[in-house]
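Dropping the structures in below, format is structure tokens.
Every read-out reported here was derived from the displayed coordinates using simple, explicitly stated rules and does not represent laboratory data. Keep in mind that this is a model prediction, so the values were computed, not measured. Cβ atoms are built from the backbone, for glycine too; each structure is taken alone.
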Structure I
Amino acid sequence: MKWPFKKQAPDEAFWDWFQSKNETYKTMQPTREMMHALHMKLSSVNPNLVFQIGNHGGKWQLEISADGQSEFIPAVKQLVGAAPAISDWEFLAFRQRASAPLSIQTPTGSLDSESIFYSSSRAGSKLDIALFIPGLNEQNKPDLGGAVFLLLDSELGEYDVMTKLGVIDFLPLEGHSQQGLQTLTGLRAEIDSLN
């Protein structure tokens with residue numbers, strides 16, 4: 001006798017689960033348990049994907065992110081492409097460009113797109129950049145680096161960071177002339193001009 005049950009694809013299982021729980025996640029203060037449950041369900045699809053939830057203009061958004069790892073772009077696209085239509089929800093692939101400036105508090109102070117400077121050079125279809133970061137040193141480079149990548153994602157969108165930037169060098173701002181450099185806010189227009 002054959003079992004009549006077909007094993008459900010991970011993407012489909014995730015969205016079935018989310019559809020059954022979506023009302024629970026319509027809160028500005030989700031509990032640790034709620035976030036853990038969503039993380040575990042997403043990990044069952046791909047353990048390298050991450051998410052964020054928010055409300056923008058009265059519409060709830062669930063962003064599925066590759067966490068800056070370009071090898072997981074197809075997994076993000078596939079999962080978001082399989083999303084059902086759920087009232088009051090929008091499902092987005094990758095961290096989106098922010099409409100308002102982002103500021104991140106770090107141990108060395110506040111970082112934002114106005115405090116970080118860059119220079120760029122064209123490298124084929126991509127742009128190589130050197131970022132000049134205030135307070136950067138070898139000891140805090142891992143912590144500040146994570147904050148800087150979040151700022152890049154907020155300026156450019158995660159997908160453009162992964163697909164349009166080539167080499168990204170982190171350098172301390174101190175000791176460098178700012179002549180010829182631009183603030184990070186100028187990078188969006190430069191990236192958008194790439195073919």
Structure II
Amino acid sequence: MQKKKSRKQSIQEAALSLFANQGFHATTIDNITEAAGVSKGLFYFHFENKEQLLEVLMNNWLDHFWEDLFHERNEEKGAFACMGLTIDTLLLSIQKEEQYFRLFLSLSLINPRLFSLEEAHKKASYAHLNDYFYWLFERLGVSDVAAEVTVFKNILFGMEMNFLVNAEERELNFENAKRAVLRRYG
């Protein structure tokens with residue numbers, strides 16, 4: 001039996017779709033409530049304003065996304081296998097939650113004051129993921145772990161961008177990038 005979606009969830013889903021497709025500033029609260037099939041009063045019962053709704057959407061998603069990217073520090077599998085799993089998880093996450101990625105990238109690039117990536121990086125889930133990346137590169141025996149973690153995070157970000165902007169052969173491009181990353185560290 002499928003659980004019925006809450007009205008708050010309906011508001012969040014409608015807002016995500018509208019924000020990702022027409023932009024945060026072009027989306028009104030009227031647009032959100034109409035798409036969600038709820039009243040303005042119910043919107044304001046759950047959220048103070050559009051900005052708070054955006055913050056809730058992005059923070060919940062980032063916590064979930066960063067935790068998904070984290071794989072157990074499995075000494076048996078080894079760091080190299082864990083790195084491959086991380087890249088595979090990134091691809092699956094983008095495919096499953098493309099609207100979140102589009103919104104995240106547009107906010108990060110176009111209006112960073114609206115959603116601060118710097119503030120998001122202070123979250124415990126990001127610290128957990130960062131620790132995991134350090135563990136990976138320490139196990140791989142690279143000489144400058146901090147630099148390689150930075151390079152790896154930028155490669156992952158580039159893979160996200162490429163996937164979202166290149167509609168043709170995007171899975172193939174992603175797989176090619178994955179092979180190149182694994183060759184670099186393998």
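I have 18.5, 58 for Rg and Dmax of the Cα atoms in Å, calculated from one of the structures I, II. Which structure is it? Computed on structure II. For the structures shown (I, II), distance in nm of label points 7 Å out along Cα→Cβ at positions 23 and 55 is largest in II. If P(r) over Cα pairs in 5 Å bins from 0, in percent, for residues 47-126 alone computes to 3, 13, 21, 22, 18, 11, 6, 3, 2, 0, which of I, II did it come from? Answer by label: II. Upon calculation of P(r) over Cα pairs in 5 Å bins from 0, in percent, for residues 7-102 alone from the atomic coordinates, which of the structures I, II produces 2, 12, 21, 18, 13, 10, 8, 7, 5, 3, 1? Only one of I, II returns 2, 12, 21, 18, 13, 10, 8, 7, 5, 3, 1 for P(r) over Cα pairs in 5 Å bins from 0, in percent, for residues 7-102 alone, namely II.
Given 12.6 as the derived value for mean count of other Cβ atoms within 10 Å over residues 31-38, which of the supplied structures I, II does it correspond to? Working through the options, I get structure I. When helix-only ellipticity at 222 nm (-39500 (n - 2.57) for each DSSP H run of 4 or more, over all residues; to 500) is computed across structures I, II, the figure -24500 traces back to II.
Once relative contact order in percent (Cα under 8 Å, 6 or more apart) is computed for every structure in I, II, the highest value turns out to be that of II.
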